[in-house]
Structure I
């Protein structure tokens, strides 16, 4: 597969879900929601493609996704986590210089008294499992498919 095709497929999926979910609700059919995930690119990071793919795949896998976009201040993520009572927050970084925002977010969630209520997943090209462990993240996703598997594990959904 080529990246532009994946992005296009993700956009098509979002458009389809926007039409189908209200119809499913009207018909009395609801899809199972495993939890709420807040996604953001770390402060200073303007890369969107990987995070958007993760969001699309999480949504298709039964998660409610709130995507805050790119270059998101830590405080804005903390506020949104509190507002939507998120189960998971995922923060991406494509630059080594913006990886520090992942650590800052975990610290801020702790300071806000939310760290015990929300799991943190990190990802992005320079991010490693060692970095995730060092900063106290609960999960690391090397790619979108693995991010879904990690999210499912973090909320206790098997398979």
Structure II
């Protein structure tokens, strides 16, 4: 079987790995790089559990071949924290009880981070639209939307300092 060797930029760090060319980014992140925060969900691009940021944009890692990521910047949920400090979205999710089982949370956090990078003060409707591809079976979305609103407020406050 053919193996490819590739350098990937993951969470602002260069990573070298070898893998079968048919592997998805999801598989390489979890199996080869040990970044298990990105979740296996439907593996059909329908649930959003595997969402990561590629060049700052949310992408479903189950639908992206790892080979397509050469020279691109990949961010997973493990890259959101700032050292020992959680990202404002992560702390808002904890404070608002937005994660129950937590399986969908990494994909939602990264999708929300991308939204707030483009729209620092999105409306509730815009938040709902942005996360519409991320399925949650536990919360009913109310706490998630409120946590994203609070995360946006905290980020804005942080940037004002």
Structure III
């Protein structure tokens, strides 16, 4: 999906090679020339000099990969990041959701945990509940456009 967004925004054509297992051996051997991957998946190979980071797909540079530019520096507005969120079933009492929210944000802002996340190349962001809902809505809209552009169909 990140590559499809890049193709859409940059006006270039890349050949998608679907893998049913790991693409990493082919990427490491040079049989595959480029991959859009989450930093935590490839950072060990980048640090070991087995892979070269060309750019990061976040809007801002990564603390884990100093000196590596963003795609947005060449393709303005490009952003494709992996994100995870925690939800609760509809109807969960607000006091329980508030307790979860407070505890999760405390972990995300703890300096020791932030250091561990940074070392992995993961950059969690603490958000308000309203901001997270807005973020999800924006992501759904953005990726729906990419799916339409790339004519992606459910398998």
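Who wins on distance in nm of label points 7 Å out along Cα→Cβ at positions 13 and 101 among I, II, III, i.e. which is largest?
That would be structure III.
Where does the value 28, 17, 13 come from, among I, II, III, when semi-axes √(5λ) of the Cα gyration tensor in Å is the thing being computed?
The correct label is II.
Given that distance in nm of label points 7 Å out along Cα→Cβ at positions 21 and 133, derived from a single structure, equals 4.5, which label among I, II, III identifies that structure?
The read-out was computed on structure III.
Throughout, read-outs are computed from the coordinates displayed, never taken from laboratory work. Values in this document were obtained by computation on a predicted structure and should not be read as measured data. Cβ atoms are built from the backbone, for glycine too; each structure is taken alone.
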